[in-house]
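Peer 1: Multiple structures follow.
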Structure I
Amino acid sequence: MPKTGLTSEQIKVRAVDLTISRMRKFGFEKVRLSEIAKDLGVSHAALYSHFSDKAALFDAVSARWLKELDGKLEGICDHPDLEPTARITKWFLELHRAKCIKICNDPELFKAFNYSAQIEKPFVQSHLRNMDRQLQRLAGEAVKMGEMKGDTAVIAKMLFEATIAFHHPVLVALHINEDREPLLKRVLKTLFDGLK
């Protein structure tokens, strides 16, 4: 165990906490690994053994947020009192709201997310797989209930692609001053009607 008394995993968690705090206070461009190491009470070199560079630290911040979001979306999938199409609507609304909240209430973390959330990154791929799995599950339940007809993988992809303007970070930011939830609901209803 290092001099800090923290395990390797605890150091990583604490480093992400400190990074988030510094981003909010000073802006993500001003975060320095040397300052995070100092706050942690470890050497700069010791922090490099956990994060190869600042980009890796930003990846860890974004990965944490996406993991939390995945958990919220999974909770909607498990909701026992809603029909599948109602859960799909709730799922997309939660995804849209999460992006809006991050843009409005946590702009520095959103900037870091935009900086690090490239499609080929493992944590982004994991998030995309989780969302696809969740949507396929909901589409499958909708097909079983007779709310939709078709291949569940195709339905999930179509729903995701048709609503991209409501959850792609850049497009959400572009329309951040608009209330787009009513339009999202109309788009989903149109899709559901076409899939009956």
Structure II
Amino acid sequence: MGLRFTLAITGASGSAFGVAVLRRLSASPAVEHVALLFSPTGKRCLFDEVGLTPKDLAALPKVGLRDERDLGADISSGSYRHDGMAIVPCSAGALGRIAAGVSESLVSRAADVCLKERRPLVLCLRETPLNRIHLENMLRVHDAGAIVMPIMPGFYSGPRSLEDLFDTFATRVLDQLGLSEADARRWKG
């Protein structure tokens, strides 16, 4: 049985980073399935920023779209076996709900399940500047076991396009999920 992951895209600018992560997960021979979900504003940002809809992304191999209002979905239960979750981008609002343990949507419930089951949860915050509440929420989720990975792309690989930046960041997200892959853009020293 291959690896199973959950990817959420919430309503912060930077949905192209989430698309890059999804494409890498979908293309990986080690991955069997990716549960994909969006917050309502995540859907809007996806369309406004990259001209795609959730159905466009659900057409990728191994991807199953979930309704973020369905709190009875498979990924809302600790008994559903999977290998981790990433929220890319993660809005400050989603971060706050996860930090407070508020599970009013499938995004926050699936993240809460990862924390309680001690599965990898990577939160790629996309917000600037940060206020004290954001900083405290990042510390709270970190202390609960999440990996806080703000969207800060690296430039050491000499990117020639935005896609290079998205893909380099996606490689780092996959690393945090335990799915390390070869990537020519890695630092060579």
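Taken together, the values in this text are just the output of simple stated rules run on the coordinates, not laboratory data. Note that this is a predicted model, so its numbers are computed, not measured. Cβ atoms are built from the backbone, for glycine too; each structure is taken alone.
Peer 1: Computing semi-axes √(5λ) of the Cα gyration tensor in Å, for residues 90-177 alone gives 25, 15, 11 for which of I, II?
Peer 2: Computed on structure II.
Peer 1: If mean count of other Cβ atoms within 10 Å over residues 10-17 is calculated from each of I, II, which structure is the one that comes out at 23.8?
Peer 2: Going label by label, the one that fits is II.
Peer 1: Moving on to the next point. By the measure distance in nm of label points 7 Å out along Cα→Cβ at positions 42 and 162, tell me the structure among I, II with the highest figure.
Peer 2: Max of distance in nm of label points 7 Å out along Cα→Cβ at positions 42 and 162: I.
Peer 1: Work out the source of 10.5 here, i.e. which of I, II gives that when mean projected area of the Cα convex hull in nm² is computed.
Peer 2: It was calculated from structure II.
Peer 1: Could I ask something else about it? Figure out for me which of the structures I, II the number 0.50 belongs to, where FRET efficiency 1/(1 + (r/R0)^6) of positions 114 and 154 (r between Cβ atoms, R0 = 30 Å, to 0.05) was derived from the coordinates.
Peer 2: I
Peer 1: helix-only ellipticity at 222 nm (-39500 (n - 2.57) for each DSSP H run of 4 or more, over all residues; to 500) computed as -23500: which structure among I, II?
Peer 2: Derived from I, not from the others.
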